[in-house]
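Listed next: structures, encoded as structure tokens.
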Structure P
Amino acid sequence: MSPGPFAVLAAALGAAVPFAGADPAVRPQDDLFRHANGQWLSITQIPGHEPRYGSFTILSDKAEERVRSLLEGFVASPGRDPEARLLGDLYASLTDEAAIAASGLGSARAELARIARLGNMRDVSAAMGRLAARGVGMPIGAWVGPDDKRPDVYSVRLNQGGLGLPDRDYYLKDGAEAEALRADYRDYLAGLGGLAGLADASASAAAAVAFETELAKVSLPNEARRDPRAMYNPATRQALSAQYGPFPLEPYFGAVGMPRGQGAIVGERPYFLAFGKLANTTGLNTWKAYLSLRLVDNLAPYLAAPYRDAHQAFKGARLDGLAAAPPRWKNAVQTLNWTVGEAVGKHYVARHFPPAAKRQARDLVDHVLAAFRAKVYKLPWMGPATRREAKAKLAKLRVKIGYPEKWRTYKGLKADRGDVAGNLLGMREFVHRRDMADAGRKVDRGRWWMPPQIVNAYYDPSMNEIVFPAAILEDPFFDPEADPAYNYGGIGGIIGHEISHGFDDQGRQYDAHGKLRDWWTAADARAFEARTAALTAQYGAYEPQPGEKINGKLTLGENIADLSGLSAAHAALHLALDKAGRPAATRQEADRKFFLGWARIWRSKDRPEFLRQRLLIDPHSPEEFRTNGVVCNMDAFYRAFGVKPGDALYRAPEDRVAIW
């Protein structure tokens, strides 16, 4: 059995392990992010096919290379395992240049022909549902998840969508640059239409962009979609058609796979009310152009060179600043990870996730959870009634680490090595319809929403659970051989972050059982909102690019989780120091390593074009502010580095935000 974390801590603490890329010329009191990462930032070039690059990307690259090796092995020699053969065939279809060039649009040709024959709005509605089921972004997106107010049952969820540009602001923003980008988008769609053989491709592109602009006008901004109560609008199937017409929705429901008799939970109610009118007054030819171009745009990065090059020139270079398209193998790995991910993950963890890593990660989770619990129990601003509910929620919190106990299978999914488009549409539809069939059924508490080979983690409010896939439990986030102070600052901060999501501005609205229910007293809710308002204002003042600030409302949940999570991880470190018997004299050095560990995991740089996009749509703040914006609120950071008035990261005690 491996030594426990306290024994490791006692042995390793004090043996500082300097890591490459730090810049000692930058004082941590002024800029912890650049102190820990400055040399790396100055010498690192973002790879041509990446919009950003950093700790997450580097570890993701490692995981993807491992998956690539697995899949190429299945292509060469699948053996008798039918699932290995399926994975090999799917991967081959996504990477074989000659076969891709020969297949053209493959099975998508038949779908384009069906769109060309649409004769009325019922046909349009059915086509929209069919494409949505096949992974093509449509004005209405449908998916299945636990019902917010009946968390033991799966329900269908309906949400706005259908834009080809990253956000509604791209269509609505004024100015020469915005207009030039929209013109380039029209040209891109016209080029795709020409490649696909659409009649009058230029007119089709103009009509599609005009329709998307109308969709953008009625779409809710991202920050308005953060209130789960406003996003919970359940209705029976009959009521959906009555409330959100006059566009005929029933054909969409059938084509998208909603089980008979099942209603749905509508997210953005104002959008759906406006969409019904817009959709019904949009001409049939415009619908044909829009649906056709959404399909071709969706497939373009996987198709033959002319499509792929067009996609790279606009969506890669123009929008994200990429110098080159990602290699085909990388697109293939990422696609298979998010469609048949558990079939891949089963082989991944067998080779790359030792049982000891799971045990040690679980120990860390338990320690951070204990520290978070202790903080909640003595919050000065929370009253006893709310505290009882918070305690109950923490007691019910489930933890999943590494991989699922039971793997999902893909029996019945077919693959054709010579039809890349058909395989893409087919595997998305297979997974979508399998999930839709669960509507109305009891929730499977063992299910994961992320495969183990993904470098990420999540909190699910309806399940009240935190989940840590195997691939993130590696250096620099977690290294069993490293000084544990770095681990508490790395994966410990991530663990605390996910726990804190259960108590952020969205997660706090769900109770111990995952039910959307107000369990707060009015006074405690006001106290919480006063603290979050201060955090919103703090981040809203940051300006990552000239004239472009962070949206403090959009990023509030992640900022709360960063601050509260790192605070809990720091408290957990000190619990570990106490149990390890470390004297008070060693605490400052441990704290310095802790904060450096946090700063190191956010090592990252973005292309300007991509950063501009992130500021519009990403609920996470840029990494510099996930570092500096957090630590400047933590008294422990001031003690660790002797931060004082006049230092750039100094905030007066009364201005420091503390929530959980």
Structure Q
Amino acid sequence: MRTTAFSIGLVLVHFVSAQSESPFDCGANELWRMGTKASAIPQLLDRIAEKNIELESFTWAFAASGERGGGATYVIPVVFHIVHNNGPENISDAQVIDAMRILNDDFNRLNADWDNVRSEFQGIVADVGVEFRLATQDPDGNCTNGITRTQSTLTNEGSSGMKELISWPRNKYLQVWVAAYAGGAAGYTFRPGSAQFFPNEDGIVLLHEYTGSVGTGSLSRSRTLTHEVGHWINLLHTWGDGNDPELDSNCSMDDNVADTPNTIGWTICNLSGISCGSLDNVENYMDYSYCSKMFTEGQAVRMIAALNSGVAQRNQIWQTSNLNDTGVNGNAPLCAAQFAISSGLICAGGTVEYTDQSYNNVSSWNWTFPGGTPSTSTEANPIIVYSGTGIFSASLTVGDGNGSLSTTSADVIVVASDPGQSAPLVEGFETAASFAGIGWTSLNTDGDAGFGISSAASFSGTKSARLSNSAGLVGRVDELISPTLDMSNASFITVSFKVAYARRSDTNNDVLRVFVSKDCGSTWSLRRQLYGSSNLATGGTVASSFIPNGPDQWSLQEITTIGSIFHTSSFRLRFEFESDGGNNLYLDDINITSGEQVGIEGLDGQAGVAMYVAPNPALSSAQAILSITDAGMTQVDLLDPLGRTITNLHNGNLMIGERRFDIPIMGLASGMYLLRCMQNGLTNVVRFTVE
């Protein structure tokens, strides 16, 4: 086999399903990903080439000696850095653990599909003898589960700058950065010769969809990490040091491994593929064939050689002293008690699944669940039923046989009534001393100021809901959630509210999102987004703490796009504010109304018009909103409770579509009123309330 090609750059792999996705993207020598770091190193390409030659010479000598070095099994401490912006890229611990399982299976010939390899290659399927373990101590000796989480928009770049956010010593940990974007690939890494010169960037970047087989991952993409670790320990692609498979010229290259036949490389699983005069090892992890399931014995020797070489400090990472320093020697102490929940907002009678996330070597669990059934448990991951409404805490004590640790989460479960309170909901926070006292819930996961009831400003009355916001809160998310409402008899749902907000600088782009739920908050649907750079900034830009100084600094928001699937007995509304360092936010006069068409004695049918009043109840202003399904002469009247006409709002032809008419609320006494629409001899009437 030829041994003329040496790698001098970056390796990228795009590991995807052949049936539904595009072929792999792979690049080499793309040092531009390092930006100015690469250009700042004199004669970098020559120096990388020298390191590759040094490592190649060491590899040949190591293989010739027959030595494996370091014992039969090499243990590699691993840390996963999850860089996220609160999106799906913030994958679960379970997805990381699944990725580690697959990686260990593949490197130790424990994968269930290895014995399905073509018979011609079964005799050289390698048990590489490398075990990967999540670190239990960080570089400072603190407790860790081997998974870090960093919130940053740089997850959408997957760049050198993203890796600079958090980097642990490469001679102690194999680092895997999980991100929303990986520079146009599914993952990338350096081989040792290039990694030598970028110690803080040494490791693997993976798209979250290509991490493990659960969560956002998938079985077809789950061998990506195996492929990338192969590169990290000095394997080339099966066709050699090139970026593109399926090129005839690849037959003149080689991967410097004697038992992998020369190949052009495959992007389909052609088990009978012969591309360079002999049967190809299509099922190799370092090909792009979509049916990878093996390393060869020659590849195993090459990787073990790299682990015994000083190039990029690979020979330091598996030493016993480092295994002790990183806590992967099998004796990691219990150092954290923590848990996760399936949902913190449920209906009465609903269930919550608790998942223990304590570490390390937990052997016993003692849970307490005030308000839950059962109220205690010794299971690792119990499922608890909550029959009564309220806000409840949960506690966990874990032990490892030598000691124990405890944790309590206060107000972790909010159980809402089902059915909820009768509509409408009219909330100006005037009578409230706290949100809990009026059935609202403020979620403040970061422990900062959060939503509170304030008398600093209001659109009407003297109080509003206020969220203190500042430059120090960039990326923080706070929520305000309504009580449950019974909307099961609604013909429509309208949400309206007043909002006031200002930016601190012209660069702020805070976001207010409005969600609705049909099931007490177990699931949510987005219905409105307001941005600080456009439609949210009612108060403009204010450098000091913003307090609206009058009605002109408030805006009325109305949401009518709430479909019939939300006409349930457990409807909820949620405000979610994501800070971008802007100024304070105020909410007031939140109205959630439903409508039902009612008849007046003597009506002879219904017009081709769906209509409702918003807001309902009305305080100072309201509109009649008509959805015209049949064009024609249409008369719209405001009536008193006895059906007597107060005023005519419209009398004339209306075309198909939505039409709105202002209702003269000012001067009307508090009470119930009627809105009547007559068209083509048919009549509709709806009720509404004036406060």
Query raised in the report: Thinking only about distance in nm of label points 7 Å out along Cα→Cβ at positions 196 and 388, which of P, Q has the largest value?
Result: Q
Query raised in the report: A value of 39 was derived for percent of Cα pairs over 35 Å apart, for residues 236-571 alone; which structure in P, Q was it taken from?
Result: P
Query raised in the report: Upon calculation of mean projected area of the Cα convex hull in nm² from the atomic coordinates, which of the structures P, Q produces 37.9?
Result: Q
Query - Comparison of P, Q - label where mean projected area of the Cα convex hull in nm², for residues 84-187 alone is highest - result: P
Requested in this report: Identify the structure, out of P, Q, from whose coordinates mean count of other Cβ atoms within 10 Å over residues 180-187 was calculated to give 15.5.
Outcome: P
Report task. For the read-out mean projected area of the Cα convex hull in nm², for residues 460-619 alone, a value of 11.1 was computed from one structure; give its label from P, Q. Result -> Q
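Where does the value 23.8 come from, among P, Q, when mean count of other Cβ atoms within 10 Å over residues 300-307 is the thing being computed?
Numbers: P: 19.1; Q: 23.8.
Matching structure: Q.
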Report summary line: helix-only ellipticity at 222 nm (-39500 (n - 2.57) for each DSSP H run of 4 or more, over all residues; to 500), calculated, reads -3500; among P, Q the input was structure Q
Query raised in the report: Taking relative contact order in percent (Cα under 8 Å, 6 or more apart) for each of P, Q, which is largest?
Result: P
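Supply the structure label, taken from P, Q, corresponding to distance in nm of label points 7 Å out along Cα→Cβ at positions 164 and 588 with the calculated value 6.1.
The value was obtained from structure P.
Read-outs: derived from the displayed coordinates by stated rules, not from any lab. Keep in mind the model is a prediction, meaning the values are calculated, not measured. Cβ atoms are built from the backbone, for glycine too; each structure is taken alone.
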